[in-house]
1. When mean count of other Cβ atoms within 10 Å over residues 66-73 is calculated for each of the structures I, II, which structure yields the highest value?
2. For mean projected area of the Cα convex hull in nm², which of the structures I, II scores highest?
3. Starting from the value 3.3: which structure in I, II was distance in nm of label points 7 Å out along Cα→Cβ at positions 34 and 170 calculated from?
4. Give the label, chosen from I, II, of the structure having the highest value of distance in nm of label points 7 Å out along Cα→Cβ at positions 146 and 178.
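What follows is calculated from the coordinates using simple rules that are stated; it is not laboratory data. Since the model is a prediction, treat every value here as computed from it, not as a measurement. Cβ atoms are built from the backbone, for glycine too; each structure is taken alone.
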Structure I
Amino acid sequence: MALITSLDPVLLSIVSRSLAVSSLACALACGLGLVAGAWLGVARFKSRGALLMLLNTLLALPSVVVGLLVYLLLSRSGPLGFLGWLFSFKAMVLAQAVLVLPVVMALTRQIVDDAERDHGEQLQSLGAGSLLRSLLLAWDERYALLTVLLAAFGRAISEVGAVMIVGGNIDGFTRVMTTAIALETSKGDLPLALALGMILLSVVLALNAGVSLLRRWHLRFAGGGPTPVLAT
């Protein structure tokens, strides 16, 4: 607790780096995932079922496997080795973005798919194509989609395997909260590990509170119903 109240420089550096990595990763994943998930929610094509099965499978993809795949891509002999990103801030952002992308796509797809069942025929009768319908329905469900962003950030900031593999857990450069907790615990430096753990739990608690408040706001002022995927 003393490390938190005294604003320890090492602690602040780790926390700020962790928040920066997860924020950028979520921005990248959500920029692509919201659009792709919304389109997938209204599109109907022959191999859609197989694609959804693959997407749902990726939800359970372990973070260490994502870290391994990104490591192979960014290694010197890999296809993206010329970028020189391995064991850097950029590598951690990329790994977390890859990890979070299926979560954003899957949740967005279900929210828009449910909205399509309620309003899709009406929009089709007005001449709206699949792309326009996906955008209109996504905007109509914007409050529910905000909870997707919070869920994605929570997934990113709480993972440890991917960033440790591609970032290397280098002190002062690529060490984030989760990797620092694992390292400091193994070293026996419990005060720093406990302080970081308290901050990480506080962030997760704040995210859950944000999701709850957004759902209540949506139900009370936007007239929406509970989102099944987030209510389970």
Structure II
Amino acid sequence: MNSIADSLLLAAQLISHADTELWRIVALSLRVSASACLLGALMGLALGAWLAVARFPGHGAAVWCVNTLLALPSVVVGLVVYLLLSRSGPLGSMGILFTPSAMVIAQSILVVPLIAALSRRLVLEGLGEGGDQLRSLGAGPFQSALLALLHERFGVLTVMLTAFGRAVSEVGAVMIVGGNIDGFTRVMTTAIALETSKGDLPLALGLGVVLLGVVGVINLVVVAVQGRTSLEREAYA
């Protein structure tokens, strides 16, 4: 067999035999990304709902800014968080640089614009369908926006799954603020980069397969949720 086939075979063995190092890295990746999405949701959903109904000078610029930040490079987020958490930075006294907590902060900042932009669209669609009814019941603008998000719960789930896929597959920010410390801050993407540079292709391939599997499952769930949402809308039509 050639080296590629050998590496694939060894990667399959690492996965099937539940290699401790591989699954420890996977578990940390999922934990960090899930925590980042929950933290990002607290800010992103509220921001998206507010931008959907708020009217103030510069509102268009604020929406443009959020949409622009969708393309924000992860390395820029990592650099900003690094400067804030470094010993000479304003938050350096927290002492969390090169820890999973710093990685959660970086990933949460990365997904906030995504959650805000998509949830804003959900609110606008929801209010377009039932906004008049909510206002007739006495709901204020922001309260109506939150109720619209609650009604579009499957859409919100799709947003969260999309954000999780963005977080779990990024490498730049967590590499900068986490330091890729073996057994402590090494996640799937950073481990793949490191092990490939070291020539340890079986572990890199094994992690790559698991990462693709995670992203694939997320996409399947998103398709299922979108199908469920379409069926509900047809039922109410």
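1. Working: I: 19.9; II: 13.5.
Sorting by mean count of other Cβ atoms within 10 Å over residues 66-73 in descending order puts I first.
2. Values: I: 14.9; II: 16.3.
Once mean projected area of the Cα convex hull in nm² is worked out for each structure, II has the highest.
3. Values: I: 3.3; II: 2.0.
So the calculation was done on I.
4. Working: I: 2.6; II: 3.3.
The structure with the largest value is II.
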